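In structure tokens below, several structures.
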Structure P
Amino acid sequence: MQEEPATVGEIRKALGGCQWVTRRMLKRHGNQFPTRDQVELWRKNPPVWFLQEKKKRAEEQAEKVTVTCPACGFSIRVKAKTARYARNYEGLYCGRNACDYQPPKTDGMVTVIEYNAVGSFTGWKHVFPDNKQTASIMRARNLAAAALAVQPGSPAQRILRALTAPAGIGTHIVSVNDWSTGVIVDADETVEIENPMVAAGLHRMVTEGEDAGIIVRTFTNEVSHTLASGAKVPVKEVRGWHLNEGVFQPMDEQAIFSASCTDAETGEPIAPQRGVRYLDAYPVEV
């Protein structure tokens, strides 16, 4: 009766517990299915192919370099030719979930991250951003600022409430230079912002002391006139401010009328819009 072949586990045990011994390796050396008796002989007299493989692996291990995570101390061994890629980075770290290492930040530069840069380790380096990266960073910052702007009680919300609530509940259009957003003031003076990006930009201008022109158009319940279609056009109240060094400087009725009814390029007067009422701006404290 033919003896059953030994299992891979039995073969590894007989050869000193070498876990790197596989069926593929056995097949390569013409011993894919050795019997248990044959494997028992290997325990005392290991085959030549095994000794050669063991020597080769020992030499490879001797040539390997240890790479250690600066945060948690986790280490790996990599080939010398693999370790040389470390010079392409300012630092390496393991990137495991159990490790909370974060590359340091440098003002004016972006951190480039490359996974599996050296073995399983992640590499990082600081570089000056190109135009595409700069635009991407600005978009990310603007989106983050816009997300914060719509949060109840945010600084941007307080600024828009101070600009619009004194004009009454209802719908307002707030224009900041060439940008505009709809703002709805509810009965409890909470505000709903149509375009959070404008709100975030206004908040940044206030905090960074930038100059800007601010106009608030308020839709009233009064009817100015009726269109041929039958639609009723409400009276709009217009107020304006100069923003300078974080301070809202109110414009009086004459100033906002002149600013709204003068051609910016030619300086020639423009006929005022029908149904528009120009008013003195009220103080705005933020």
Structure Q
Amino acid sequence: MSKVQIVTGGTSGMGKATAKAISKYGPVVIAGRSLERMQGALDELRADGVEVYGIACDISDIESVKNLAVEASKIGEIGNVVNAAAVAMETSTPEQIARIDVQGTVNVVETFLPLMAEGSAMGLFSSTTGRMYQPTPEQHALYAESFGQDFGDRFLAALPQGMDSADERIAQMPPSYVAYFAAKNWVMYYAAANASRFGARGLRIFSVAPGSFVTPMLPIDEGFRAMTSAQTALGRLGDPDEMASLFAALLDPSVAYLTGTDVLMDGGMFAKQFVPQLA
């Protein structure tokens, strides 16, 4: 019997595209904070033939995540979980990033880990920005204590201030950018650090690092998009359906040996920026 697929942040962008792509594994529950966006996503996905349900959820609130799990479990046994809920660094504060991208991720993992059916997998969204960030010794020590309802606060308190960062480029960034880069670096660590916990239950966990994709989170300025496209090896931005296809492939039981790792999908941006390219 097919299992229920969970996609937090499934009401728009790559989350919505992923919800459609993984519906081949079972009915999908999309979760998000905006009821208006959720209704629009439900209408669109149902028009595409997806068996989909919507449940309001704020992943930064542990009780809200627990309610999501309870309501989703009424539909059927929980299978794969994709945590796509996040905020953008351009429009968010460090506090919001720590609350949603960090504490919210902890909430999703801790809530759904005991409920997922054996053979299932959890996918987290990291970012290429996480690969560009070097945590301070204090932050790295904190990573080993990635648990509890105060972790987001502890993460926020440990963020380097100004020139405290070991990386001069990071030190010159706005505080929200530093928080975002650090949060995505932590997500990569967190997926790896949970590999044994998941493995002991016959489960997998991984993260995927997107580059720049055409989603509502990407600034709409055409100049910015053209500049970002030029930074990739392929000369273009990514399509959400491409990311969705990758998630669907990584969740497939045929790749059941993949766990505890981060998968990069950025059109060659990281390679082009950090590895001298052959002529």
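Bear in mind that the values in this text are calculations on the coordinates, not laboratory data. Bear in mind the structure is a predicted one, so any value in this text is a computation, not a measurement. Cβ atoms are built from the backbone, for glycine too; each structure is taken alone.
Check the numbers for distance in nm of label points 7 Å out along Cα→Cβ at positions 87 and 247 across P, Q and tell me which is largest.
P
State the single structure among P, Q that was used to calculate relative contact order in percent (Cα under 8 Å, 6 or more apart), giving 20.
Checking each candidate, the match is Q.
Of the structures labelled P, Q, which one yields 2.2 when distance in nm of label points 7 Å out along Cα→Cβ at positions 175 and 199 is computed from its coordinates?
Working: P: 2.2; Q: 4.0.
It traces back to P.
A value of 26 was derived for percent of Cα pairs over 30 Å apart; which structure in P, Q was it taken from? Walk me through the numbers before you get to the answer.
On the way: P: 62; Q: 26.
Considering all the candidates, the number was obtained from Q.
For FRET efficiency 1/(1 + (r/R0)^6) of positions 31 and 135 (r between Cβ atoms, R0 = 41 Å, to 0.05), which structure out of P, Q has the highest calculated value? If you can, show how the numbers build up before the last one.
Values: P: 0.10; Q: 0.90.
Going through P, Q one by one, FRET efficiency 1/(1 + (r/R0)^6) of positions 31 and 135 (r between Cβ atoms, R0 = 41 Å, to 0.05) peaks for structure Q.
Given a value of 18.8 for mean count of other Cβ atoms within 10 Å over residues 119-126, point me to the structure among P, Q it was derived from.
P
If helix-only ellipticity at 222 nm (-39500 (n - 2.57) for each DSSP H run of 4 or more, over all residues; to 500) comes out at -9500 when worked out from the coordinates, which of P, Q was used? Show your work: numbers first, answer last.
On the way: P: -9500; Q: -12000.
Traced to structure P.
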